[in-house]
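For reference, the structures are reproduced in the following blocks.
Just so you know, all these numbers are worked out from the coordinates, no wet-lab data involved. A quick note: this is a predicted structure, and the numbers were derived from the prediction, not measured. Cβ atoms are built from the backbone, for glycine too; each structure is taken alone.
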Structure I
Amino acid sequence: MPQHFLTLDDLPVAELRAILERAAELKRRHAAGERDATLAGRVLGMLFEKASTRTRVSFETGMAQLGGHAIFLSPGDTQIGRGETVEDTARVLSRMVDAVMIRNHSQAILERFAAHSRVPVINGLTDRFHPCQLLADIQAFVERRGDIAGATVAWVGDGNNMCASYINAARLFGFGLRIATPEGYGPDRDVLAAGGDAVRLAEGPEDAVRGADLVVTDTWTSMGDEAETEARLAAFAGYQVNAALMAHAADDALFMHCLPAHRGEEVTDEVLDGPQSAAWDEAENRLHAQKALLEHLIGARD
């Protein structure tokens, strides 16, 4: 059976840490002008149902830098758009490529595809989880502050797929996570329960951020929730990450955002562009972390 990466829990923490160590090495080698061809002759199929900038560019560039090739497929480019089942598409596509990355609306459909795939399937983002982004975030924290184990992380905003993956990461990597969300916008109860003692629901943004080593947020209106925009803007008033809120965090606290950001809503320019922001590092690290992930998953089949 192939090794999939649908959530962070699909890999033991020792393997996740090894991937991050390899990501750091690949980043150093790339900066030094050194090139690798560890995936020469390999092909990644990329199925996109949701729009993307960072996910598409990082996976496609990553495969090219490692000597392989990536194929971009939207619903209009495949027979899925004409009614072919997810299962049949998985059976066929996985006989032709070495791995598949899927960015779609449904974790359940992703899991159905993976259940019928002969090759590794990677979650490029679903409605429930975004594990690739967490690899990039943790890599960015380690670059600036060292091991994230024992650190305190504050999540401020929507209890969405990113929040869910932070809950998974807290349990796996050993950091404390405080979550501040408006009433009715909290994380999935099952995911939260699985976080155990590593996770605490805060009484509000200031409670979550107080003394934190890392403050994280995301857009208040995710893709697919646009019809709720006005209601969400009202509900999330007071959850903006600004200089006043960051002042409650540790003096050397970092700020992260998976992007794209709605400047002036969930985060202000002074925070996103300020010296505490690691948003651009984490964005770049999507490339290097996913290169290491691809090496690990495709290499595991050899």
Structure II
Amino acid sequence: MLNNSIGKLLHEAKQRLMERHLDTNAAEILIETRLGLSRSELWQSLDREISEEGQLQFEKDFARYLDGEPAQYILETAPFYGYDFYVDPRVLIPRPETEELVLLAENHLKKQSAQNALDICTGSGIIAITLKKLFPKLPVTASDLSEKALQVAQKNAKALQADVCFKRMNLIDAFLETGEKFDLIIANPPYIAESEKSEMSASVLAHEPSLALFAENEGLAIYQELIHKLPKIVMDNYWIAFEIGYTQGDAVKELFQKSFPQASVIVHKDINQKNRMVSCTNILI
């Protein structure tokens, strides 16, 4: 028998989530997104009758969530820095930590303009597109090895009307050949060690692309290759920032110091006071 109110549907769903020790917030996210409601609008609509079609859609979504599929993939949308991005299993789901990386770049760009920005390992395009939305006059290029990820990034750029140049390559290899250079470089590369799999949620391992998650050499392989090559594609003045795993601060800082001995290299903490970003620059502000 179908329920006749949003409130009753949510109440029963939350009971099932609590029984399974799952996030009770998931039921509200699923239903408010499908109905196009804000959270406050949802709370004001608990007595509202829901259509049979609406309830059947919720039950289908809810079953997928109970089966371990992330809500963002079910809904094909994820919020990031005030924008809604399309996501599916071809790309990682945006994390709050990456918003802090973008904030670091935004604060830098408010003090020092850039001529040409590059986002490496762009995935769904969240960093590149957000920077372009924040600074419309800034030329932004984004690279990724995955053609499938770039398809998602291009879909997001079109939806959000962001003029970003996407290029498929391994890290920065094509730029080494063309000689193209940048004065702002940002990246959230794969940095999880294979040994950390046992600590990760089953949902992430089952649904998110491993190519975007894991790197060899205890998660440092991409940083080692990338930072070694970066001096060849930076302009005379440059600012670089990478997201890192919280145990990798010292190691990534050392890599930067070897490749950029005259630069200032800083390990930045996230809101939880964990090492989460490393910046490297020769610009004095």
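When FRET efficiency 1/(1 + (r/R0)^6) of positions 64 and 224 (r between Cβ atoms, R0 = 35 Å, to 0.05) is calculated for each of structures I, II, structure I gives the greatest result. So P(r) over Cα pairs in 10 Å bins from 0, in percent, computed for just one structure, reads 6, 26, 31, 20, 11, 5, 1, 0; which one of I, II is that? That value comes from structure II. Of structures I, II, the largest value of mean count of other Cβ atoms within 10 Å over residues 24-31 belongs to II.
Taking FRET efficiency 1/(1 + (r/R0)^6) of positions 8 and 128 (r between Cβ atoms, R0 = 30 Å, to 0.05) for each of I, II, which is largest?
Top value of FRET efficiency 1/(1 + (r/R0)^6) of positions 8 and 128 (r between Cβ atoms, R0 = 30 Å, to 0.05) goes to structure I.
Among candidates I, II, the computation of relative contact order in percent (Cα under 8 Å, 6 or more apart) that gave 14 used structure II. Using the calculated result 1.6 for distance in nm of label points 7 Å out along Cα→Cβ at positions 80 and 104, pick out the matching structure from I, II. Answer for the origin of the read-out: II.
Tell me which structure, out of I, II, gives 26.2 once mean count of other Cβ atoms within 10 Å over residues 152-159 is calculated.
Matching structure: I.
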